[in-house]
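Following are the structures in question.
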Structure 1
Amino acid sequence: MLKIIDRYILFRYLATFFFIILLMGMLTVVIDFSEKVDSLANGPKWTEVVFDYYLNFVPYISSMLFPLYALIAVIYFCSRLAANSEIIAIIGNGISFWRLLRPFMMGAAIIAGFHLYANHFIFPELNKGRTRFENTYIRKNNFDGPKDNIHLFVSPQEEIYIQHYNRKDSTGRNFALIRYDSNGVDRPYTLEAGRIKLIEYPNKWELINYHARYVDGLQEAIVKGAKMDTLLPLSSADLARRKNLKDAMNSREIMEYIEQEKAKGLGSTTVFEVEYHRRSADPFSILILTLIGVSIAARKTRGGMGMHIVMGMLVCALYIFMSKFSMTFSTHGGLSPLLGVWTPNIIFTFVAFYLASKAQK
């Protein structure tokens, strides 16, 4: 059962945390608007800017900074307790430092639990409106995906190859569609073209200088032509995806997308795997940074709250640097996405317990 001091600390920690979210949310809106004022002034209606973009942008940016906000909140509140000698009085009455941590960690667990669920299911739904707005008015050519030597299976028996694909005009050079039979070796149908162009979304293409080959037993037929419009088992979405696509997908959709992309043989799912694991790792970091924050701020120092905040920001900066480094290494360096995302948490867990063991007794 929570004691009065536990309820007091828990309430003040959560209240400070949500106050910081509100304050920083307004600040990020001002900064973001000043950077994008040209794009926002020339196109969208003000109702779209407010309801489609900023009402979804603030939760998005806040979700990315929840661990930082938690650290600031715990250092700010705990420093005030230390400056007023309240922590000294609490410990002087026989309450251990580890017992003092209980309400702080309970508050961190509440924030982390909400953050975990929201990361996987709530924030992605809110991001759908934000990403749709950005793709329409701000980052119109925000595409990603392979451009050269593209191999993909559009079905278990159909393979497509494109030597080069231009995402801006949806054209490709040196196209080939190979259809295998049930044994996966023979090729009863092959379609090649020097150039292809998307003429109607999602899968109506124009083939230029095409060459089709049909094989039926010992019979063979070849059809050539300068130009042909046809439907292909290929969509422009298979060749170009928005860079912010992962932000608007809940975790279930991300896993389904990863399976689909691997079945196509594209092998470009690392970014999505990193995002999936990050959504679980970030909430856990709230617990770690809360423990670090209390361990730093519980000691009364001559520099007061300012010194505690500086020390906390240094720890947070180091954590963010290590997190970004490991995620980049996972995306481009071959490190396992799971290991890359969780490595900073593992390291800073030991740092947190070391600082707690050396904190004021």
Structure 2
Amino acid sequence: MIPAKSLKPGAPLWRVRITAILWFLGGIAFLLGLPIVLQASPLVLVGIVLVAGVIAGLLAFLLSRVRGGRIGHRWIIGTIASTFVLTALAASPVYYAATFTQFSPAMVPQAVLSNGHKTIVFQGMQHVGTEVFFKTVVYDLEDALSRGSVAYYEGVKPSTPANDAWFASTITGGADLSSAYRELGEVCGLRFQSDYFGLLGRDVREHPAAHVVADVDTAQLHAEYDRLMRSDAAFAAAMRVRETTKTDEETDGLERLVEFLRKGSAGQREIGGVLCRGYMTFAMHQSSQDELNKLILVYRNRVLARALIAEPRRRIYLTYGAGHLQGILTLLRQADPKWQVQSVKWARTIDRQERLAGKL
């Protein structure tokens, strides 16, 4: 409905129609945004109305100086319109994040690689994802182990206390990665991968040779870091900038976010989860050009490729970060051009929380 007297008597029909459409669309946008705003906090709606009143008051005052007329009427109409717009704007990031997550999902590949003699199932991973995704991976891995495959896992291994301390300070920023990822999963309404790989504990104890942590240790990583610092000017410059710009706020930013959302209401945590999943989905679509990838991706790919080539067993089930696939395939083909991708299937790793209800 168009507010009374929002149009001048005798206004052209096209203006009446356009105004009616705008009020209708504004009302729909307000009704869509209102549940999100109230879920965040009723105080947010109060704040929106107050801001809308101020904006409308300023506009009404300016229009009265230019065109004349009553300020009060313009202020009421302007407050209603501004409330509609501000409510829609306040809720739009939540709707955008939810839509982006569903229609442009984060996905990882499961690629079957073979050179005719050896077969590698590369299961792309990410640290935090849906429960369905991780349970599916564990089920596939258990099936592969039962068929005689060897399982290869990602995970930088500890070495000496000095190198472990360097890794914690330089690479992870002093954070406990397992705790950080688990907390991130809680905030986003997702799960941490290690919580599900623990289901393989019995098989690891009974068949330790079938489970291989195929990664570098902190001493190897430190040595390669030092080599790059000496031989790669771009890497050295980027690391010096990274060190000088690193702050305590960057280190504990995730902890602050997690703590803030933990103190929030159930509705606020749900909104935080939607925004978090949307951000993670967006981040998964971005390609990183970080110089640190020369250490984290390129170097570790070389070590992993050597281990895969040297592995005498013919069937390998490899769970590794999805970003490693292209580099690994390139290195395998350099050693043996017969390596081919036999098949690829994709799995989404981030999704809205599933809610099921039924009656007995």
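Compute distance in nm of label points 7 Å out along Cα→Cβ at positions 20 and 300 for each of 1, 2 and report the one that scores greatest. Intermediate results must be reported in sequence, preceding the final value.
Details: 1: 2.3; 2: 6.2.
That would be structure 2.
For the set 1, 2, ranking by FRET efficiency 1/(1 + (r/R0)^6) of positions 172 and 316 (r between Cβ atoms, R0 = 25 Å, to 0.05) places 2 highest. Of structures 1, 2, which gives 24.8 when Kirkwood radius over Cα pairs in Å is computed from the coordinates? Matching structure: 2. 17.4, 49 is what came out when Rg and Dmax of the Cα atoms in Å, for residues 124-243 alone was calculated for one structure; which of 1, 2 is it? Checking each candidate, the match is 2.
If FRET efficiency 1/(1 + (r/R0)^6) of positions 60 and 284 (r between Cβ atoms, R0 = 35 Å, to 0.05) computes to 0.95, which of 1, 2 did it come from? Before the final figure, lay out each step's value.
Details: 1: 0.95; 2: 0.15.
Traced to structure 1.
One of 1, 2 was used to calculate mean count of other Cβ atoms within 10 Å over residues 92-99, giving 15.9; which? Considering all the candidates, the number was obtained from 2. Supply the structure label, taken from 1, 2, corresponding to FRET efficiency 1/(1 + (r/R0)^6) of positions 116 and 276 (r between Cβ atoms, R0 = 35 Å, to 0.05) with the calculated value 1.00. For FRET efficiency 1/(1 + (r/R0)^6) of positions 116 and 276 (r between Cβ atoms, R0 = 35 Å, to 0.05), the value 1.00 is produced by structure 1. A value of 19 for relative contact order in percent (Cα under 8 Å, 6 or more apart), calculated from one of 1, 2, originates in structure 1.
Every number here is computed from the coordinates shown, using simple stated rules; none is lab data. Only a predicted model underlies this, so the values are computations on that prediction, with no experimental measurement involved. Cβ atoms are built from the backbone, for glycine too; each structure is taken alone.
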